[in-house]
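Chemist: So, here's a batch of structures to check.
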Structure I
């Protein structure tokens, strides 16, 4: 099987979708069922090069520079229709995979599109960016031969919001990178102290700073938990996503402001140390297509408190404290218990590690290849 993989988000610093592409692609390169995999990226206004996957001779790397600063429609036509249309014809690929929502349909090969979630369609006002996702994402999902999504909850959204036919949707859970693993907690704590001047105990949030993450609620719950557990800190590690002025106002107004630490765009190495050291990981998100940070925390032995909505229970199972995303007293109590009761926290550490064993990029890749094969 010859595969093309639209790889633009593999250039430069990878985000959540970029990491999905990276780990999935690495496993695809190892599969004997893939004869050739063509990585094709648009480097226009992008820095860096495509990552080279070791121990494989089947990977081919191509980087183009197709302008994207024109109108959305013309930029889409030039990259997805003109350039990629010519590319798949020239390379005679059997399947092209668009792993970050937007793609196109070609006559000479089958098309797969991955849609991770539809949060832009449910949580955010219509802007130029969300209109772009609506128009071209919806078009891609309708035209694709198969659509992959990360959870049953996301599948239901695709059916309900975009009216995608159920029979063409495949649910394939994600995995977690091997770097997210158990480390020596005392050593991690010493390194965090040296890097950030941060003492134990602290609770942790990892992810984008944007409205659906419900961080104004977390700030209020933490302020109450701090009264019960003096010396506790809240670490918010992530980067700005959609505009979220309410968060910065809540942060400025919080009586616990001096106990809240913001880490902008932390490295993976720092995240691993934070997960290994935190009293618990808090994830009060209002909607997730998968909720990968929950799995990262599990792999690092960090107890988890998470919202019981959308896809999160599919990932967490019974290995996390699951609460309504707006249950103030429930969150305050859970934070206090995990920060102060060793036996309670250790129980959830063990549950999380066992739960994490159910997910892997190897499984994700195998199921993805099954989708490819099912079209041919």
Structure II
């Protein structure tokens, strides 16, 4: 997630949400909410049911010369709270927010050299707009296809060149269809693609992540895997799904997205825990993960704690640090959303997000690097 504080007396950030299904009506409503003097960037998070090329063209026509980026979602976090089948987003305006956007046409063939060229080009463009801008005033956002399993490779290539610039973002979703995810840039929704956004701002901001899990102490060693496809075939030298189910005391047919949300697999990198969320059980008894996985990795089964309590703590900390944030761009895993619904606290958390100015989407994963 990324949080931005702004002076309400001189607002350079605007928010929107629409549930209109007609592309022209939706574009009219969004542009009415987001248009402002010197608009420099529009970000939109769009239900896959509404992410058409007609809408992309309509919204781009209303913001000529302005980069419009976004992606399809597994649910939207809007100024009205959590929704589905909606389009939500924000706009930023110069001179407070100067922007450089670069698209990646095919993440499946993106190299380290491509990452170097992409970031250097974007940085040169940003420097031309804001000469001698301190690096502390720049953050980066990456929106990327959520089904190509290329997030780690792309993030690694980009991060080499970003240096201390913090990066956050999310993998596009399509509800829970796992069929086609798309990223919006250059007036088109594109599968297999990504968009990198660099923002230089005079406003204070903070890039952060939050997770709330307690380790069960149950460890799983990945003993056979296909890292390219993010498939684990064996855990502890046993069939993967069977062993995961056994460690939870469940039958394999009880392994659902709700179970994956409640008992995630976690890997520790240094002193930091990182969730390796399971996407599904495959017919052959293997497990497909949302994130990078490889043989030899030691995972710990964790149990989700109180999400609502953790969010209250987080928002209290942010207010102490930055007073009341004007905007939080939220990239939140779809499994957390499923867990909220299962625990029947989705409405309360939705209201909490709304009251703290969170706009964003439910993702298939969240790349985040603090710089």
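Every number here is computed from the coordinates shown, using simple stated rules; none is lab data. Bear in mind that the values here come from a model prediction, so they are computed numbers and not experimental data. Cβ atoms are built from the backbone, for glycine too; each structure is taken alone.
Chemist: For distance in nm of label points 7 Å out along Cα→Cβ at positions 38 and 262, which of the structures I, II scores highest?
Modeler: When distance in nm of label points 7 Å out along Cα→Cβ at positions 38 and 262 is computed for each of I, II, structure II gives the biggest number.
Chemist: Still on this structure: A value of -12000 was computed for helix-only ellipticity at 222 nm (-39500 (n - 2.57) for each DSSP H run of 4 or more, over all residues; to 500); which of I, II is the source structure?
Modeler: Derived from the structure labelled I.
Chemist: Among the shown structures I, II, from which was the value 7.8 of mean projected area of the Cα convex hull in nm², for residues 174-309 alone calculated? Spell out each step's value before the answer.
Modeler: Numbers: I: 7.8; II: 11.3.
Computing mean projected area of the Cα convex hull in nm², for residues 174-309 alone on every structure in I, II gives 7.8 only for I.
Chemist: Upon calculation of Rg and Dmax of the Cα atoms in Å from the atomic coordinates, which of the structures I, II produces 20.1, 61?
Modeler: This figure was derived from II.
Chemist: Rank structures I, II by relative contact order in percent (Cα under 8 Å, 6 or more apart) and report only the one at the top, that is, the highest.
Modeler: The maximum falls on structure II.
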